[in-house]
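Undergrad: In the part that follows, the structures are each spelled out as structure tokens.
Readers should treat all values here as calculations from the given coordinates under stated rules, not as data from a laboratory. The shown structure was predicted, so the numbers you read here are calculated from the model rather than taken from an experiment. Cβ atoms are built from the backbone, for glycine too; each structure is taken alone.
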Structure 1
Amino acid sequence: MKVISTSSAPAAIGPYSQAVITGNLLFTSGQIPVDPSTGNVVEGGIADQTEQIMKNLNEILKAAGATFDNAVKTTCFLADIADFSAFNEVYGRYFTSKPARSCVAVKDLPKGVLAEVEVIAEL
């Protein structure tokens, strides 16, 4: 197993890695809309927060030698299912290869964010 870490994405806020590679698969930890340059949650609604999540995922994928096109499965967590459409609009601009996906609403997310996304990618 190889640990992936980049300063271009937010540092882990607990005892976990940004991502790991095992075999030819990359598993990212869930990414939330934290700006890595400030360590703060980005201002704005679901669209702004989803954009930051995608930027963070892009940096982790890049550090592993992958792109969004390598994604085979995503898991998406929303604080409010009413945000599904706006979230989906941003998500769809990045995951154009249409990987398998689960998307669920949850009671709470870390730091009070509106969304979190994790990715499994084939390298």
Structure 2
Amino acid sequence: MIKKYVFGCPFPTDAVTMDIEKTEGKLPYFEIDKKGGFNFTLADEDIVYGLGEQIRGINKRGWQYVSWNYDNPNHQEDTHSLYSSHNFIMICGKEMFGAFFDYAGKMTFDIGYTKSNIMHINAAKK
């Protein structure tokens, strides 16, 4: 089942090619913090997949990722962005779901890096 939740005043990006009606009500899985970020409490067994062209292994847990396009040919383990943004994650474990963040600006995904049991996702404001 696909649900669409809208925050703020988004502009069309054409990233989603299917017309999906906006869902009203409480956002499942995530809590929204006072600054507008999204928080999810990770269970010990949770594995987090996704984010496309990012450094490190297939399980993204335990690191912080920045989704913001630029072409830096000299990537190292501490490189935060590569050539494109793939703001899609999947959580497999106690809860199983995927989330796509259709946002063209800078996003950070702190997946258990600052706090081992918290995934914090933040979209930069203007």
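Undergrad: Given a computed value of 8.2 for mean count of other Cβ atoms within 10 Å over residues 15-22, which structure among 1, 2 does it belong to?
TA: The correct label is 2.
Undergrad: If log10 I(q)/I(0) by the Debye sum over Cα atoms at q = 0.16, 0.21 Å⁻¹, for residues 7-54 alone comes out at -0.80, -1.20 when worked out from the coordinates, which of 1, 2 was used?
TA: 2
Undergrad: If you rank structures 1, 2 by relative contact order in percent (Cα under 8 Å, 6 or more apart), which sits at the top with the largest value? List each step's numbers first, then the result.
TA: Numbers: 1: 32; 2: 26.
Once relative contact order in percent (Cα under 8 Å, 6 or more apart) is worked out for each structure, 1 has the highest.
Undergrad: Also, I was wondering about something else. Looking at structures 1, 2, which one was P(r) over Cα pairs in 10 Å bins from 0, in percent calculated from, given that it came out as 14, 50, 33, 3?
TA: 1
Undergrad: Ok, one more. Which of 1, 2 yields -7500 for helix-only ellipticity at 222 nm (-39500 (n - 2.57) for each DSSP H run of 4 or more, over all residues; to 500), as computed?
TA: That value comes from structure 1.
Undergrad: Here's another thing I want to ask about it. To which of 1, 2 does the computed value 4.0 (distance in nm of label points 7 Å out along Cα→Cβ at positions 23 and 47) belong?
TA: Attributed to the structure labelled 1.
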